[in-house]
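So, here's a batch of structures to check.
No lab work stands behind these numbers, since they all come straight from the coordinates. Because the structure is a prediction, the values reported are computed rather than measured. Cβ atoms are built from the backbone, for glycine too; each structure is taken alone.
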Structure I
Amino acid sequence: MTKPLPGPLKLIRIFLLLALISGLCQHTFSQSTKFGNSYINLSKKTTGGTVQNGDTLEIRTCYYFPSGYNSNAIYFVRYVDNVPTKTIFASDSLRLITNEGLTYKRWTPASDTDPGTYDPISAAGRYNVRINMGRSATNPTSNSKNIVGAATVFTGGASQDKPRVGGGNTLITTSFKVKVTGNIGDTVILGAGQLLYKLTNRSTAADVVMKAIQYQILISSNDPICPNAIGKNFVGEAGGSFDSGKVQNRATGPSYPILNYTYLNNISSTQSVGDGTYAILNNLSPWASTNQNAEKKNNCVTSTAGSPPPIASCANRMFTGHWDIMGDHTGSNNATGNPPVANGTKGGYMLIVNADYATSEAYRQDISGLCPNTTYEFSLWVKNICTNCGVDSSGNQTWNPGVLPNLSFSIDDLDRYTSGPVDTLGWEKKGFLFKTGASQSSITISIRNNASGGGGNDWAIDDIALVTCSPNLNLVPSGNQNVCSNSQVDISSTVTSFFNNYTFYRFERSVDNGATWTVPGSGTGTPASVSNGYEYTAQLAPFIADSAHNMNQYRFIVASSVANLSNSACAYTASTKIFVTTSNCVVLNMNDSSSRIRRTANRDNETKIERVINPFSDKLSFDIISVKKGPVLITIVDSYGSVVRRVRSNVSRGFNRFILQGWDHVSKGTYFLRIDLGNESFNRILIKIN
């Protein structure tokens, strides 16, 4: 931020193992001019999200000229572009806009007297969109790159054109809108936009050409971030938190420096975080003040004198009255974050960037070691740190927030998500979900800033994460389980996940306290949609407990592919240990109307499942002897783990008979009965016959 203005259009090029900010004006054309291109998803402008069919995108290019560039003028200035693929032009949308996205000039798309036109045909040498620039610009005769109608733009002096940013610099931003027509899985490719001008007022002089980047955007479903993203964080810098310390400035810079920026480790009352610099701090106040309610411009009443100044003074804020006084975000999970800490008190660090006039890619990193066919969340917490940094089209301060951050997240150079504008409401979590390919274990991730600059665009970033959305495993029985000798043992696991790709499973058994394992059962589940995601139950073939099973260990492993089952970093496990006992157990024999049934009973008062008619044909019946009344969930799954029937009912204390009719249409084969009653679960293997 250049005093007294709060930071004009900014170049933010953040590193980080998944760091942040960057953007719109992507390239430095020479040592004095900068330019770039971006898009804003107007349909997701409030909350952010993916690009979907029907969304409206605003296509922007920005061009920065320092005050007095080329002796105060450039000549024959015109802009041409094509409508992106998988989109259609939105009528009446040709504009020049300010750095905050406000309309400065507006033209009709028709080929009339104004200097803007839209042509639906883009043959060789022709473009869909053309805008002639300069005060005396007139309509073009065709949507080619010729100079007809193009005029002079004044970059300085008494006749300087607008919009302007701090220091009398000129920022030109073109804009038109399109509507997305593609479907999920399609790719939107931006047009090959160009700004052309000449350095002399001669029509035969060579053109200076600034070419936009043809960014690619994946059209995808707007999935929410999963609620249980846990596991290994692939981000460095102390897990994306930037560590903590008792001094305000972290001495060392980030592991991946921001290119062409200066890292400052001495922020104080005499050293500000100026344009093109960045720092890692635990408090944004240049005096390490902890008074978050200190005065700010344009309402500085208390004197700024003193070392330190009075606690209410504007001098406690960066640039004598602008930036927030705040702490980091680590350890909190809300917009408030942590309060600032005084020097000598340990506090978490955060990355602070004051971007330059033109933004660029903030972060790009190759990441390996990922699990194939696995869903990941990439996210970060970002905060707009200036509520009064805005400037108008003449470069005068408005005391409004000004330019709001807006980020694009890309994987392998394919845009997946935009954050929407980051307002001054506090810390905001921004992120998206993506799934690796069937054999993919590495990606390249990058972040750009879609917003222009000028006044505002000052940022704090913390808690960057690349983590998995893990499944929940409910193994029954769990922990250490005592079973009676000669009784049937049923082991099953219910898999619940935010996504439906954790379908590969296997049961493993160890007879030597976990030294070696065998595989008594494996398969592929078929998840069914439930309220909290997807769910299926996997069942190990029942067995009769005997001395050979005493102190056996069993574990259940699930993964998103067969290969991942053998990769501890990509699989999820639940385990149990079986103890076979003969104490306090008695074997009872009884006759019923079909073949003799052997059952086991515990002398203690306990719930039992009895008289299961098995095999069964057109109806399934069984008894529940319950020690208490309450709700019961009865689930029957097939040998593939698919739920065939689910019944919710209630039981009374004592004897309860259940008869489930309507099995004529069900194929013969092996099925599994699971009964959930309170905190107890019972499992039986069933045989269906014709």
Structure II
Amino acid sequence: MKRREGLAKLTGREVYVDDLPFDGLWGMTVRSPAARGRIRELRFGAGVDWSEITLADHRDVPGENVIHLIADDQPVLAEGVVRHVHEAVALVAHPSREVARRAAAAVEVVVEEDPPLLDFRRSPEPDQIQYGDDNVFKQILIDKGDVDAVFAGAERVIEGVYETGAQEHVYLEPQGMLAWLDDEGVVVVRGSMQCPYYVQAALKRALGRDDRTVRVIHAPTGGGFGGKEEFPSGVAIHAALLAMKSGRPVKMVYERGEDMAATTKRHPSRVRHRTAVDADGRLLAQDVEVVLDAGAYMTLSPVVLSRAVIHAAGPYCCANVRIRGRAMFTNSVPSGAFRGFGAPQSHFANERHMDVVARELGLDPVDFRRRNLLRDGETTATGQRIADGTDRVAILDRAVELAGWNAKRAAHAELARRDPWRRRGMGLACFHHGAGFTGGGEVYLNSLVEVAGLADGRVEILAASTEMGQGTTTIFTQIAAGRLGYAAGDVVVAVPDTHRVPDSGPTVASRTAMVVGRLVEKACDDLREKLGLAGDAGGSAVKEALLEWHRRHPGGTLKGSGRYEPPPGIVWDDATYRGDAYGAYGWATYVAEVEVDPETGRVRLDRFTTTDDLGRVLDEAIATGQIHGGVAQGLECRAAALLLRQQGTDPGQLLGGGSHAGL
């Protein structure tokens, strides 16, 4: 099936936030120049007619001055103090985009600075402790077996420390929102986002309104990758505040520099591994410490830390595992979700450590992994018994075969002997990824999808799950068409709109196809049942029944619904972090072949091989595209840092310093 939105994007006809016509004001953000301190005053410079400018600060927030999420610690606009560079302090708006831009630049935020904490790896000085007793947002412990006893008697214990830096999402479309008040006084926000109901919840809290008086509409979104999960809530509130104060529509679209400077990034991390092994290369015990730089506000750090620690032991069998995780406060720009959110950091550390352990034991890294990969019936670090029928060793062996591992490794060694100016090598990684929210998260979300039978015989899928380039619209169409025996053209996917669609949960965590897709099926089945049709009825039978129902109920509404129910046998204890962390996992092995110039440090990727087992593939082209995109994004993080340094630029300068210097 062709992508439902593909042609509009390919031809440039898709209408993003910046393309939406409006007659109103352009909003801009005034930001803090300091990482930490007390706001003394705002100074308004010359060259701007301030009588033409709509200005807003924390005093204009009609509800609570918080951006509602996990913890209500982040203000809509800084009040009295700032906790990170680029923190939003005030807002300006003007009919001219250029005048609004100049006005924002002309506002000086005068800050009496205090010593900031910018390195999450160092213990803070007493005057740098700003959150609790020790600047820890969240701690998690996973404990399986008797780790201390095994280490006390182990012959070989191998240790390592591995670090990752921040990573910018570089979505093609920057953050953007359009806000206005409709004729009934409802605050309407339309924009680029992943989670409309997150935005609605944040707007209600900050504006002091309810579901009826706040409406959030999804606009075509040019990429998200987690960067448009919770950050759009703040942009939406800012645009709404200016719209309410001016009485006119307000559009806020970040410029690229502002987007890169002020938005959330992947959490920088430091992961310590201590591993006990026997003489045959079997894992006996793993002791892992995962520390994340959360930045100045909590945002989604508990969720990111949760996934990081659950995946930290890798896809390997080990009877004794202890994993300690901490998300740390710093005066850096807050960290947030980014594709895999936590798992890439801990998998990177674990796979590099597996190479170190194999080298210490004199084993081939493939053979070492083959001995330790999980087999069906064995348990993960949380004690979840894996029995999904996946042959993880076969995935590894297939990747090694496709990459030509053995022959090429020998050729690379020969090249190193005869050519001092070229080095070629191969890297290997095995990993797993839990799909959906952790543990009882899906039960908490209580997601709902509806499928409406339209008067012309078509059906409309009503869900809050958004299309951001990953294929939601196409996948939902395929699922509904397949379930009802319809052609793709007979299926409509509604624009996510909190006044029209139910809350099917956020578009995150690899849950849309697996979890919400199943709800689409259930809603289709419920619609067919309400029409009085047999469970296998489809195609023309469904369409004729719909037409007949609407003839008998002119103007009526008929909907089938699908509500989430946990699969049988899934048990999770959030207090102990024991049990079935995810309903399903994807498994993969990746092999990279690179050439390195030892004199200049230049690295060139020559070949990248992936083998992935992701269950039932709904759309091969989309699934392949997701793998390609994920690989490219992983490579791009390293490439961006190398390029900037070759140009003499410190990557951290783009992000205001601190631990985000690891971009």
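Looking across I, II, the calculation of Cα Rg over 2.2 N^0.38 Å that yields 1.26 traces back to I. If Rg/Rh (Cα atoms, Kirkwood Rh), for residues 200-287 alone is calculated from each of I, II, which structure is the one that comes out at 1.19? Traced to structure I.
Quick check on the output: 1.09 is Rg/Rh (Cα atoms, Kirkwood Rh), for residues 304-503 alone, derived from one of I, II. Which one produced it? Please list the in-between numbers first.
On the way: I: 1.15; II: 1.09.
Going through each structure in turn, the value belongs to II.
Set I, II, criterion FRET efficiency 1/(1 + (r/R0)^6) of positions 80 and 624 (r between Cβ atoms, R0 = 41 Å, to 0.05): the highest-scoring structure is II. Of structures I, II, the largest value of distance in nm of label points 7 Å out along Cα→Cβ at positions 544 and 560 belongs to I.
Consider the structures I, II: one of them gives 0 for helix-only ellipticity at 222 nm (-39500 (n - 2.57) for each DSSP H run of 4 or more, over all residues; to 500) as calculated from the coordinates. Say which.
I
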